[in-house]
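Just so you know, all these numbers are worked out from the coordinates, no wet-lab data involved. Keep in mind that what you see is a predicted model, and the values were worked out from it rather than measured. Cβ atoms are built from the backbone, for glycine too; each structure is taken alone.
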Structure 1
Amino acid sequence: MGEAGAAREGATRAAREGATRGGTAAAVKIAARSADNLAEGLSLREGIVSVDFHAYLRLLVDKGGSDLHLKAGGPAYIRIDGELSEVHDLPQLGGEDTLRFAREAMSDELWASFMAGNEADLAYSLAGCGRFRVAVFRQRGSVGMVLRRVLPSAQTIEDLNLPPAIRKLAEEHRGLVLVTGPTGSGKTTTTAAMISHINATRRCHIVTIEDPIEILHRDQLAIIDQREIGVDTGGFSSALRSVARQDPDVIFIGEMRDTETVSAALQAAETGHMVVSTLHTTNATETINRIVDLFPPHSQHQVRLSLANSLKGIVCQRLLPQVGGGRVAAIECLVMTTRLHEFVVDPSKTAQIEDAIADGAYYGMQTFDQHLLTLYREVRVTLRDAMNAATSPHDFRIAVRAAGLDA
């Protein structure tokens, strides 16, 4: 039997056994189909040296990319400074390659879960290369993967040139701080910087609940316990139900995804803990509305009261190409005040939140468009990129002209 034949037999057996451990007839059927596809692919590639999974990860790091896309039947792609670029340095991937890559990255338990459910999220480490957040999924019957490079350690608030208000929010001892933005906007980097600041300046106990753990923190002044969904706890809800018995001072929730998680976060913030979490929302007003809309109408007034009483601030981010290379974050920052408390409680006034942020420079607040104007004035972004990212391009253009910056 040739190398491909042996690999075919082993992969087929592993796929079927993994699905059997998953325990469902559907999983076994999917595994059988995947194994058959794998056998066919290996037959076609008889005599071809197998592709090295780690070579793609090293290339991602060498090129300074943020994300690696692996798809059967086509080339790999790397996202660099927000733009996808085709990989020409390494061969195109077949279905057997992506399946083998996925199996290599997963534990036996996670592999069985993937074979049963067709999706998996995990963290993967490669010595001398770094850590990666990995999403594995099926598409058109084959396995696809997206790997995001995770920085080896948290950067500081100063390193990231974040607004001073974010440092003040990180120094709060109780209440809720939210960091929001679309996928890939730098939420993980900002929250890690905030946790790192707390770790370096305050004696306290920090508990993080993450899916998966991305940036590793070492104890400094604080004690940090990092819990990973699926490894250290069953889910966000169960972790939050038990966290109160772990004597936390600061709780970081990787993402508030559902009503139960939001309710637990609000309760923790109201009972004297500092809670930091993230949401996939684009601005402060949408963040308030998204949280409230998770609840049924008869509960929304109470949710607004709880949110207004516990919320300390909202940091919203958008990443733009930076002049000279790299990317820079445009940040909207809300800091809770008496006026904003009223706007959160009263749904008829929630639309006025953006105006209150624009008028809140004394408290360290700024809107996206105000920060974009600053970035453009400092020649850190182009006018075109700033206009594309602006909340109101028309109003931003007027502000540019009023500042005497129009080219």
Structure 2
Amino acid sequence: MVLIFFLSGSFLFSEEKDLKGEVQNLKKQIKILQERIVQLESELKKKEGGEEANLIEGISVGIGATGIIQGTVNSDEDETDATISVDIEFEKELQNYGKMYLHLEGGSGEGIDRKGYFFSPVNTDAVGNANIDIAELWYEHYFRNLTITFGKLDPTCYIDQNRFANDETTQFLNNTFKNNQTIEFPDNTLGFHFLFDNEKFEIEGGFLDGDADWNEVFNNLFIFLQFNFKPEFAEKEGNYRVYGWMNNTPHTEFLNPSEDDEKNYGFGLSFDQFLTEKLGIFGRFGWENGKVSENEYGWSIGMNISGNCWGRKEDNVGIAFGQNIFSDDYKKAGNSGKTESIFEIYYSWKLNEHLTISPDVQVVWNAGGEDRDAIGVFGVRAQIDF
């Protein structure tokens, strides 16, 4: 009897111990389920709210300010003018499939170009507007080797690019050396761009509202197509771009004013090539329809010398010469059309991580196509970046 009682007690104790273990396991599983439910609810809220948290996270912001002071020598009225511009950029990478970009721009001062001496502006950075405007706003999507971009675009970013001469805030100030003057770019406006890219070759093109007025945007398009060959000579990188474009906004022929619905079109090339690690060269050539355009031909050539040559790896020197050649029809219509020739040299001196100072000298012969002596333009640019 005692034995039976002892055995039954041991059995009950063992059963109670097993039951406590199962309860503990159940509690752990319930806790795991609760944590998972919280996680799922958080993900659901993000989806219902347009993934607001993810959109805010990872936005990069860049702020740049450009101040320029320039004076003329040997112009009709020698004077000194200043300009300032501010660029604020927001960029959001969307994992590995796309990008969103917003560029705000504003500034003050028209600079020396307000005097109307020059066909090609000597201060391309002059905004002449105190307001902050949306300069660019676009979305970009990636499909393996294909990229498409649409929104408010800057057309100069997608045609006639050049590694050594394409940015007025860090490189040449004269517009002839930023882009070929034979391209009739619209202002920043609604547009579409595509880029097919592989290691040695690129094809890109697109269209924008030709008159940039945002009205009837598909009636008068600016259309372009460009091929870029990217060879290496002695393991030194280069880009060789060939392009064509058409601006379908109405144009009037100089010698036949009744023809007032003509198109403008043209073609050109732009190349940049490293010769050594410290020396690069570049050049451009362009043509446009001289029946409706003042400037029929344009070309430029130049070089970039790295500060590595004198122990200043962040510095560089840019030297360039170019010409804007006016059309015969423009001259026959009674306009002066002497070839405008431009020389520019600048030194980019990087003082620290945020400040770069660039003394700049330009000489312009036959400014604005007029038969006149050379005008000297002396200036300094300060670029602040955050």
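Side notes on the structure shown:
- Largest in mean count of other Cβ atoms within 10 Å over residues 152-159 among the labelled structures 1, 2 is structure 2.
- Answer label among 1, 2 for the case where helix-only ellipticity at 222 nm (-39500 (n - 2.57) for each DSSP H run of 4 or more, over all residues; to 500), calculated from the coordinates, equals -5000: 2
- Read-out FRET efficiency 1/(1 + (r/R0)^6) of positions 104 and 376 (r between Cβ atoms, R0 = 35 Å, to 0.05), computed value 0.50, structure in 1, 2: 2
- Which entry (1, 2) yields the derived value 0.15 for FRET efficiency 1/(1 + (r/R0)^6) of positions 96 and 240 (r between Cβ atoms, R0 = 30 Å, to 0.05): 1
- Which entry (1, 2) yields the derived value 24, 50, 24, 2 for P(r) over Cα pairs in 20 Å bins from 0, in percent: 1
- Which entry (1, 2) yields the derived value 15.9, 49 for Rg and Dmax of the Cα atoms in Å, for residues 88-135 alone: 2
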